[in-house]
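Next come the structures, one after another.
No lab work stands behind these numbers, since they all come straight from the coordinates. Because the structure is predicted, anything quoted here is derived from the model rather than measured. Cβ atoms are built from the backbone, for glycine too; each structure is taken alone.
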Structure 1
Amino acid sequence: MILECEHELNNLINRIPGQRVLMMPVLSSPVIHASQNQLVALYVYTEDNYECLIPFRHTEQIRGYTEHVQRLLAIDNIFVYDKKQWLQIGGNSNVWDVKTLWWYTYNEPYDDTHYHTAAHSFFWRRHANLTHVNSIVPLQQHLQMCQKIRKYAWPMCIHSKLSDSYLHFNRLYPDVFSKIESAGIAVDSSFKVPDLIINNKVYTQYNYHTTTGRPSNSHRGFNFAAMNKEDDTRAAIISRFPNGKLIEFDFDAYHIRLIARLINYDLPDMSIHEYFGKFYFNTDTLTTAQYDQSKQITFRLIYGGIDREFLSIPFFKKTNDFIYSIWNQCKSKQYIKTPILGRHIPITNITGATANKVFNYYLQATETEVSVQKLNAILTALGSYETKLILYTYDSILLDVPSTEVTSIIDNISMILQQGNFPVKIKQGHNYNKMIEINSNIVIA
């Protein structure tokens with residue numbers, strides 16, 4: 001039903017404690033980023049089969065309930081359709097994410113492209129430029145869409161086990177990425193897709209329900225994870241602060257150092273490629289050509305398989321043993337288990353699985369789990385600063401920093417990132433296309 005009086009709303013809020021409850025927001029636009037969107041209506045379904053749609057900003061409503069939005073968003077211990085989105089509209093963080101639960105339960109991302117009705121398609125197409133288009137889509141159509149989602153999601157909410165791994169992921173990932181997205185990226189008028197600009201910012205959108213958990217990052221067709229370095233795409237990304245700086249922290253040889261931790265191998269405090277090059281070329285001093293060749297050899301061995309001739313090098317012997325240990329476990333159990341979250345990646349999700357391919361999936365999952373922990377620590381550290389964490393791309397992060405915070409931010413963030421012997425290279429600039437490398441003297445073992 002469509003909620004029509006405050007008495008019904010109070011009764012609903014009073015009956016929720018002690019029940020399993022599903023809530024789904026209906027936002028004003030299907031294309032505007034959630035952090036910049038408004039709540040049109042909220043669908044609620046309770047364990048005792050009570051169902052309603054609460055309107056807030058809709059042309060059909062008899063009574064709006066905008067003054068009660070925060071009461072509803074503050075409710076905890078409920079299932080929400082998309083926790084990252086829920087947090088971006090001001091929702092309580094102590095909720096369970098349906099999309100993540102689906103991913104854990106069925107080992108596939110939640111596909112929400114087929115739930116909207118024909119009426120939604122009509123209005124969205126006819127009024128593509130209307131920022132509040134869902135305020136004129138009939139409420140009954142919104143209700144029908146939510147009922148369709150509930151039909152598939154609710155049995156899972158009732159019967160699926162909320163594992164420790166799921167609860168860990170649910171606490172960490174939506175919170176981290178909702179904050180990064182909501183910060184936005186300041187751009188000038190030369191940005192390649194002007195339709196994405198809202199108040200001089202564009203907004204990223206991370207999808208972490210991938211096989212390895214490594215998130216993609218695109219919004220309305222623009223891929224923030226693969227911005228062209230050769231044209232002026234990056235030049236449009238600037239600081240939001242007067243005289244502010246963009247500061248990029250880039251992990252040095254990240255995967256190799258992750259592997260070293262996985263196999264308990266102590267790497268020396270020197271260039272990784274210089275270290276391995278001394279083995280490859282049997283020399284203490286590498287030429288520039290040998291250094292470049294060393295990088296190529298190392299990456300070929302890590303990602304393409306370790307040739308027998310390199311097993312005499314202790315690092316690669318231990319890595320090779322680890323690869324086949326993971327492979328044997330995967331064949332025996334039919335899944336690999338990630339090192340921090342303990343999430344299962346079924347072998348059936350790895351097309352054409354081989355020992356080296358399984359290892360690459362495991363390594364990518366490890367990279368992401370380590371990085372997200374560091375991202376969380378950074379966001380916590382930034383709580384007392386104006387600085388914004390605006391972009392994460394696998395082995396690097398980008399911060400938007402006011403001029404008064406540059407020195408302290410470089411020191412503090414370097415310390416967090418380098419914890420565990422993960423050195424970083426640091427660049428700064430006035431736009432993302434012209435970044436100059438700077439030095440940091442902080443090294444944390």
Structure 2
Amino acid sequence: MSKAKRWVLARRVLAASLLALASLAAHGKEFTVDEKANAELARRLKIPVHFAVPASARLALPKSIDWPDRLLDFRHPDAEPASGDVGLRLVIAKRAGLARRLAQSGLIATGDLLLSVRPEWGGAGAYTNVQMGISHTGIAYIKDGVLHTIDNPMTEEYLGAQLRGDLTSEHYRTLNLLHIVRPRGLGESERAHLLDWATRLIAGGKRIYPAQISFNADYNAPKFQRGKPLTFVKHLGQAALGQNPLGTVDMFCSEFAWSLLSLRECDPAASSAAFQAGGVPSCIKPPMRPMRATGDYVTRRGRYSYAGLADGPLLVIDALRLAPAQRDAALHAVFLDSAAARAKLSPGHRAMAASMASKFAPLEKYYLGIHGRWGPSWEARTISNALNNGAVPENYSPTSFLINTLLPASNANRTMDYVATVVIE
């Protein structure tokens with residue numbers, strides 16, 4: 001190449017670099033604190049403080065994010081007088097073209113969990129409050145520069161026309177809040193595997209659902225049993241590979257997500273023989289420890305302490321570091337039941353709340369007794385033991401992925417990080 005041509009090429013490279021920098025300056029943003037916007041969002045969201053998360057739950061993000069609208073570091077008003085930092089990272093988003101813009105922003109990656117949040121659930125009783133307002137779990141995958149989700153039920157209600165999963169389905173069109181939670185340790189190969197698994201499941205969706213994988217409406221009946229092989233995860237892999245496994249396995253939404261993430265180390269292109277053979281392929285690895293009803297983090301606070309399915313609000317309020325009287329008042333608020341708020345629940349969730357009422361009845365005593373001066377009260381220990389020893393099976397509810405982020409960053413059982421919350425306008 002001549003000197004003149006090299007000079008022309010250098011000028012073009014420089015021009016492209018300057019253009020890229022200009023674009024970054026124009027569009028690159030970071031989450032900022034805005035007191036006026038904070039008050040505005042507090043009025044709009046109307047969520048209780050236990051629907052938010054402590055700062056320790058957050059994943060470290062780049063300083064500059066390609067997003068055309070506001071990125072707000074929201075602090076919940078009830079956290080203002082507290083010493084603990086509790087709030088949300090809010091991504092303000094227009095609905096039109098949302099799937100493409102989110103993919104381009106880099107805020108969502110293949111393998112992320114998308115948790116549907118219902119702010120209107122706040123104050124509707126123990127069932128919805130303990131769920132932290134979370135009603136559903138999907139998994140994200142990025143394909144051709146667009147965000148897609150794969151959900152169970154694998155129907156148009158959740159995935160939209162032709163099962164595209166591009167946030168245009170009835171479920172996502174009627175949703176205004178979406179938490180993004182990222183599993184730890186997903187490298188390029190694991191994301192590539194998950195993209196392949198998701199693509200195969202969607203391509204075979206009509207064949208797979210509901211004949212091979214169906215929906216389980218009973219969130220209290222998970223397939224996981226401690227000490228038993230993960231045959232239901234293998235069944236999902238066989239269905240994706242077109243191996244037509246015998247029988248039907250019904251999964252609720254978060255069980256489907258947990259199972260799909262369990263396939264992250266399995267390469268679909270090279271796994272056919274392993275999934276056809278007897279036993280469970282060795283590449284299947286649980287992404288998160290299934291949770292008991294209650295954990296031991298608040299009482300032990302050790303590196304190997306764990307969180308429980310019912311511990312979400314307890315851990316959030318604990319992170320506020322309130323004085324005992326204020327803390328107990330905040331814990332009591334988790335169990336308040338407003339008829340107006342309850343009326344906003346779907347018939348299915350109202351029925352679920354009613355069926356779970358007896359299990360939640362003693363939970364307030366557990367919440368209030370766990371912080372005893374000399375450790376948990378005898379009553380709190382008794383309630384915890386009863387819930388963990390058969391009353392509630394080890395599970396992975398839609399909320400469990402967010403609860404996992406509430407453990408300290410260095411905790412051995414923490415495998416998830418909170419990324420942000422999308423507010424869809």
Structure 3
Amino acid sequence: MVALLKTISMKKIFSILIFLLMLSGSGCKDFLDVNTDPNNPLDVKEALLLSSSELAISRNLMSGNAAWICQNFMQMSALNQPNPQIGTYRLLHTDVDGDWSSVYSDELINLKIVIDKAEKNGNSYYAAIGKILTAFTLGTATDLWGDIPYSQALNGTGNLLPVYDKQEDIYTAIQSLLDDGIADIAKTSVKAPGADDYFYQGDMAQWQKVAYTLKARYAMHLTKAPGHTAVAQADLVLQFLASGMISNDDDLKMLYPGTADQANGWWTNFNPVSTSCMSSYFVDSLVARSDPRLPIIVKPAEDTGLYTGRVIGTDAGVLTTYSSPTDLYGGIGATNDIITYSEALFLKAEATLIKSGFAAAEPIYQDGIVAHMSKLGVAEADINAYLTTRGTLTADNALQRIMEEKNVANFLNIEIFTDWRRTGFPALTKVPGALSDIPRRLIYPQIEMIRNPQPQQTALITDRVWWDQE
């Protein structure tokens with residue numbers, strides 16, 4: 001009996017050993033690999049990285065802290081807090097730490113991975129979108145800070161102290177990236193984006209229009225840059241726009257479902273807890289022109305029912321006596337416009353003004369107004385009445401009028417800060433209690449100054465970037 005039990009036990013042990021060997025040849029390796037975190041995969045597909053990059057561009061770059069700072073500089077929004085504060089041009093290096101980090105960690109590095117993977121896998125459409133969005137992110141960052149790291153900046157631990165590229169070189173890279181993106185669209189792609197592309201759901205014809213419109217935008221930025229002429233840049237702008245956006249349906253925009261975890265960033269910026277409200281400068285300009293967009297863009301003050309902006313630099317008042325953006329722009333589910341058809345029209349109007357004069361620019365300028373008002377649902381009769389009230393362009397007022405209307409159409413868009421620096425319009429004056437002249441850039445972040453010291457970091461808030469010439 002004992003011998004029989006030993007035989008059975010040996011058979012069980014042998015069976016167990018066979019079973020363990022089978023496990024070791026199949027799923028055991030995965031089961032025992034304790035160094036792999038399934039929630040943090042080392043290899044992420046292009047689709048996932050594209051989605052997260054697009055969300056970061058909309059939320060962190062185009063409605064984040066830096067974008068909000070620029071709205072204060074441009075006297076579109078106001079902070080209802082004691083002075084000094086951002087409205088009176090108090091900016092600390094630590095204030096922009098998060099913005100700088102996001103540009104690199106959430107956007108540029110992820111987009112580089114998208115591009116590298118897409119090119120390796122033959123997914124040219126993903127590569128195209130990655131390059132177009134990289135160009136846009138670079139353009140936004142260099143317009144804010146001037147010289148920035150790029151050529152040595154996206155190599156991970158390969159170079160932790162990248163030099164700063166000159167802004168002129170960044171602009172060359174932007175145009176090259178856009179050209180390469182357009183070329184990739186013409187190729188055959190193994191896989192095509194779909195719902196993972198939050199902007200256009202993989203419609204590459206739309207992405208091509210965006211690329212050409214961006215080429216026009218960044219060409220226009222250089223009308224006063226060293227080594228460039230306004231006429232030559234205007235020629236380029238008109239050339240690029242011929243393949244750019246052609247209707248409001250082409251707008252590059254982020255749609256938000258309107259939940260607390262998926263909210264438009266401007267809802268956060270103008271949340272009562274933030275104490276932000278509308279500036280008197282912008283609200284009063286709409287009131288003075290009897291602009292029919294006023295009630296569509298601006299909410300009346302809660303306490304008075306009046307359209308009242310806060311005068312930046314004065315003593316803080318009661319927040320509910322000031323206006324805020326309507327839900328169309330500042331609601332939790334508001335659409336965040338990134339690049340629009342109306343901007344393309346105002347670019348075309350400005351380029352035509354440079355090339356052919358105010359009379360030739362007039363109908364295009366009006367088209368820009370109509371495009372924006374139509375998108376907002378303004379009645380045709382009100383549009384026509386407004387155009388009549390505004391009058392025609394003249395040699396003296398043409399650039400000012402074009403830029404004033406572009407400023408309204410680009411409400412809350414970071415591009416208005418670049419336009420003001422380029423043209424001087426809309427005309428701004430230094431606010432009461434200002435700590436300096438009106439800022440012309442962001443200063444470099446503290447985290448970057450500590451870990452990667454560079455000579456450019458001595459720049460002041462009032463210093464001009466390379467293309468910003470008088």
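What to note about this one:
- For helix-only ellipticity at 222 nm (-39500 (n - 2.57) for each DSSP H run of 4 or more, over all residues; to 500) computed as -15500, the structure of 1, 2, 3 it came from: 3
- Set 1, 2, 3, criterion distance in nm of label points 7 Å out along Cα→Cβ at positions 66 and 218: the highest-scoring structure is 2.
- Structures 1, 2, 3 were compared on distance in nm of label points 7 Å out along Cα→Cβ at positions 58 and 370, and the highest value belongs to 1.
- In this comparison of 1, 2, 3, the computed figure 48, 26, 24 for semi-axes √(5λ) of the Cα gyration tensor in Å is attributed to 3.
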